[in-house]
Structure P
Amino acid sequence: MIKRLFDIGTILIFSPIFIPLIFIISLVLFIKQGLPIFFVQNRVGKNNKIFKLYKFRTMEVSAEEDFHKSHYLDLAKGKNIEPSNSPLEPIRIENDDRITSLGSLLRKTSLDELPNILNVLKGDMSLVGPRPLVGYESDLYGKYNSKRNSVLPGVTGLAQVQGRLDLSLQERLYWDLKYIEDNSFSDDIKIIIKTISSVLTKKGAN
């Protein structure tokens, strides 16, 4: 309950910043790229419940999702992922030409995730938690799937402040599970502060 109140309270406090930003970015996207402005995708939430995630569109309308799926399946090498804190092949897709020039800027500043606050208000997400995955990504975590999805997914999380797309699938799982095992309200505050720092320095951005 405290976490939920914190999420809503934080969004309300910063709404004078969030609302104009969303309006301005939407207007620029409409002028530069046309419709649709938002990217809506099914993601796996708490207790494996499927919900619709809202983001600003950063890719061409014709972008193929199968490309992203193939990349993740290649990283998994046909096996379920095990948590590991050792550096392995990073999640990042190099030179992804599906991303628009404006979309690249939004991703580097993480402003593409700003519409996630709608998911927080709806109760699908929290400000802090493991990032929500698409179905095929979630399935790669096999026996760890239920534990990872035992909490609300977050706009940001412990894995994001460790390097975002510079992490491997194994490292991301490691940090997500660590957050679930050790999380506290004070840790959430620290993660939010570190997230702001990561965004400003573009650490692990794509």
Structure Q
Amino acid sequence: MNDSKVLVYDGSFNGFLTAIFVGINEKIEIIGFQKISSPQKGLFAETKIINSHISKAKKVWDSIEKKNGTVLKNIYFAFLSEADGIEFMLYKYIQKLYALLDPIELEQLAAIELKIVQLAKNVGKEKQLTEVSVDFNVTNDNIYVAEIEPTFNVLPLVSRHFRLRYPKQQWIVFDRKRNYGMYYNLVSVEIIDLETKTWYLNSNTVNHTFSQTDYRLAM
């Protein structure tokens, strides 16, 4: 086993899954996770920077899905709860899935599992509430625009709902609390920041084409 490390990642779900991939494959004793944008914690802990890698993240996603689809949904939804320490809890949850915990750790995991399941349920409820309560305004360019401030980061989860509900309508749903949004251009969905949102709403440019790498549960 290598020395214990805190894995530093970009805060995205892709980044988290990449960190899991690296940690398991390099047999790193992970003692914590930290977002690059967060203040450094644990000054005496050794850190390892993890660069997001789509193919590595997808390997973890596909592997968990093959083992247990319900667990996969709980992991994704609970991650979007942004609860304190959620990454390490999910790491332990995944270790159990792959039988990587010793008996003592298994006994300690029961409370973590309950919390993860509850967080996933709470995120799922807010997803449903957001889908039915979003109120769109229509711009002069006929773009539907809505702004939300959800407790949890549910924006990736509502994309599919609005694409199916408004398949022939451009729309923007923007999370003011997290300062990012999603723009549907009649072809695909783009993640946007406030500056990009303002540009789209103040320009006559339409029907852009963007790549899309979101997970199936989010689409």
Structure R
Amino acid sequence: MTKKLFFQAISKFILGVVLVGLLIFLPAGTLYYFNGWLFMGLLFVPMFLAGIVMMFKNPSLLQKRLDAKEKEREQDIVVKLSGLMFLLGFVVAGLDFRFGWLILPKAVVIVASVLFLLAYLLYAEVLRENTYLSRTIEIQEDQKVVSTGLYGIVRHPMYSATLLLFLSMPLVLGSLYSFLIFLAYPVLIVKRIKNEETFLEQNLDGYTEYKQKVKYRLIPYIW
């Protein structure tokens, strides 16, 4: 761990907390938005703890997760559209609470919170299994195909985890209208996966054979 990595991680974490907080609570028009605080806690407490673990046990992986500048043009478009989805989704959730358009029952919020934490656990397991996992599409030095654990079930378990994670977000916030916006994510992730697999087939030895071994990309027995 270096001081530079420490300050980079802390500054990005604080920026994320402030930005998400503003996107949720400003449209809500109040800080008395329980679902907003619940979501912030579910999102950032595990993120903070995971960051500490990576900082001391695997700083190189943390560095990869912090580097988010996408080089592939198609992937960059997907990333930007995903950012727009988050912006609109969070703002609409705050507005939904403020004006009481359509608030979801507490039971839905509780189930969504459990699914959110489950998705976080799946995400953590993917990070543990695949130390090559960066936020951008690239081939690293001496990179090999990972085919064990969750990678033996689907080819992109990280995206499986984020699919569950992101679709549960608006439900934790209690907003059906926000959920409708987040339904754009499955479409975006399918596009990202198709482009990523083309890149990996061309640049990563053994990936074509891996595709033949593990048939499903995202969800077992579906796709």
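The numbers here are math on the coordinates, done by the rules we state, and not lab data. From a predicted model like this one, the values you see are computed outputs, not experimental measurements. Cβ atoms are built from the backbone, for glycine too; each structure is taken alone.
Hey, Rg/Rh (Cα atoms, Kirkwood Rh), for residues 112-159 alone derived from one of P, Q, R reads 0.99; which structure?
Going label by label, the one that fits is P.
For mean count of other Cβ atoms within 10 Å over residues 88-95, the calculated result is 13.4, so let me know which of P, Q, R that is.
Answer for the origin of the read-out: P.
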